[in-house]
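Trainee: Right after this note come the structures.
Since every read-out is calculated from the coordinates, none of them should be taken as a lab result. All values derive from a computational prediction rather than experimental measurement.
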Structure 1
Amino acid sequence: MTSPVESERDAFLILNALPHIGPITVNRLLEAVEGHPQELFRVSDKVLRGVRGVGEVMVEALRHWPKHFSLEKEIEKLAQYEVEFITCHDARYPPLLRNIPDPPLGLYAKGPLTVGENAVAIVGSRRTTLYGQKMAGLMAEGLAHKGWAVVSGMARGIDTAAHQGALRVKGPTVAVMGCGLDRIYPPENRELFAELGKSALICSEYPFGRPADRQTFPMRNRIVAGMSRGLVVVESDSRGGSMITAKFAEDQNRQVFALPGRVDQSSSRGCLQLIRDGAVLVRSAEDILEDLEFSPEAQGLLFPEAGHEPTPPPEAPVQELSEAWAQAILDCFAGGEALSLEGIVKSVGEPLPKVSTRLLRLEMKGFLKKRLDGRYERC
């Protein structure tokens, strides 16, 4: 005979981890027991089968849950990784997330931050441009400086730039992971993960040990949109993962924003499509906050420490150019293009060795940056 489950938190931990039972079905089950998850392990099979969508496989999983999940080991890992499991009944559970069609039963959470209603998601492509990274960072800085939480998925590219932008002004940011919190994905964001865990919030609906895969990312995206009042897509192809997140946001009655880009770049196709379909065109954090009817007196997210104020965004350094050759090269980027070395040589009409040396000097001065594909972009 399976031991009864006494703790509400433990019951939610088990329900969240069981196979074949998703959050929508569990919420139907909870309605049958007046919201008390422990009762699902005590009621008769007849009561369970009477819930719409519940079959024998689900009944078996509930009756013999220790076959599928080790509660003892999960509790040990919560302590080991300094993670809290915030149930949907907990006061720290993000309030906006409660109202989506399929809210997670709970969130594994690491970090001191509590998320209120003043949260905005910033998402975009993993294969991004320097322009996209810059704009994501600037918008995140502006939002976080006003006390709004910047929500994203800690993926490569735009997500990372958004989290880093909020952290630069010591503002609030939330990373929603598509894996268990004992895993760091992508692995190159190990330092970012550590920083977020100290001052911000990292969360996931997945138990320890769950790897990231094609199934977990869309589920993660619904949470990113669901805990936010608005969603900003910075760069995305027309079929990128950010477009899935935008669809979740629309279904959840969230405001969708999009940053415009060049019509001939694949990284702009998704944003331009969203704008054409009714998303709000934004150029800055001010545009976003104006649309969300922000006022300084608005009540929302609280910082971990009373009286903590974010650091003002740093002023961009003013740089002067006196050399004619430097201005001639920078003029090649007037349209925002990413250019190859050969293309720049052709445009300025100088020998390749000389242009290559001058490009290096402009990189060192912070005017240009060389991408992984060998092309150059204006900073």
Structure 2
Amino acid sequence: MMGKKVTAFLVTVGLASSVWGAMPFGSFGGLVSGTNGASGVVGVHGWCLDDDGVAYVDIYVDGVIVGRADYGRNRPGVAQMYPGYPDSDAAGFGFLLDTTRFPNGTHTISAKCVSLSGEQVWLQQKEVEFTNTSNMLKPFGEITFPEADVEMKGVCDLTDPNRRYAVISGWVLDLGLTPEDNGVGYVELMIDGVIHANTRLHCTFDPLLGGFTNCYGLESLDVFERYPMIFNATHAGFRFVIDVGVLISSFGLSEGNHHISIRAGDISDQVSEIANMNVVFKCAEPAANEESFGAFDILGGLMQSGLMEIEGWALDWEGVNHVEVWVDGMYMGNATYGTPRPDISASFPGYPDSAAPGFVFVLDTTLLSDGEHEVAIRVVDAAGEPTIIGVKSFVVLNNPM
């Protein structure tokens, strides 16, 4: 007979009606679009749970494995129905399937869920019609920087040698049924529907602009992780740089709202608009001291003991003088500022410290009591103006019971 304590535990976690040690279970939803027809790269999704926890979910086409799904996505409905399971708060999975790898026609897509203890269950399969033709396989991608509706500032006084630049970056990929129809030929930046730059015509390398400018083919390992089977996924990045002050003062664009779009053509001249966004152009006020900005992370998670490492980056148009670390309102010291951060340098060229905007600080948590604390990063610019760029909580546990 099951003991009272075990029974009470099962009731508490909502599993009293289930059998401990049961096989994994879940649902495979097929195409994210909800249809049964697909071309190009499509998303498939579902969810899976097990009382021991889920190790992974593999995706199959016609009984042959094609890849491992991204497990751990939020599925609120599943969490409400099955509380208490190890992964119930994030039981969802997703996978990007390249249908061009298969002949046109009907194919069977299925998912296999494997628990941490090695139990395996096949979720229900879906029949999907793959219909790929060359004219359907146009370039696709996204703008990853900046976010929509961002304010892009420029120096509208063209006699001022201290120029400000705005970066638009992202990635583009292309699928093809044959090698002659596979690959990106060019990427264009369009402002208010007018071509501003073309990577085939205007690609240059300029250290003052942060490196490769108006170029396609930049390293994109994060894209490769999402699309490992697509040609050139490791070098799918694009990067454009604009001088908003020049656009306003020399080309007659107004301060205010404008439309940015990215258009790409593949090597067989199929063209598509892959992304667009609204932005705001503005002349920078030269007399105003602008706030510092940046971000930081606590390495190793929010539960800390011993030495705690803080890494981040900071920039200021007036230049960064130093970066301070405060814990619970108490000054702990200055971070070491000036470490390379190529990702930040590429996104914010033209700032006094953009070549090396990183900082690092090691905090000795044994100087703090066990329990929750709050760390704040304060950046002081060259004019002496301070800005708090972020605050985060962490828990010290140096003396466990």
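Trainee: Taking Cα extents along the principal axes in Å from the coordinates of each of 1, 2, which one would give 83, 42, 42?
Mentor: Computed on structure 1.
Trainee: With mean projected area of the Cα convex hull in nm², for residues 233-288 alone coming out at 3.5, pick the structure among 1, 2 it was computed from.
Mentor: Only one of 1, 2 returns 3.5 for mean projected area of the Cα convex hull in nm², for residues 233-288 alone, namely 1.
Trainee: Still on this structure: Suppose log10 I(q)/I(0) by the Debye sum over Cα atoms at q = 0.13, 0.15, 0.18 Å⁻¹, for residues 57-264 alone works out to -0.67, -0.89, -1.27; of 1, 2, which structure was it derived from?
Mentor: 1
Trainee: A follow-up question, please. Using the calculated result -11500 for helix-only ellipticity at 222 nm (-39500 (n - 2.57) for each DSSP H run of 4 or more, over all residues; to 500), pick out the matching structure from 1, 2.
Mentor: It traces back to 1.
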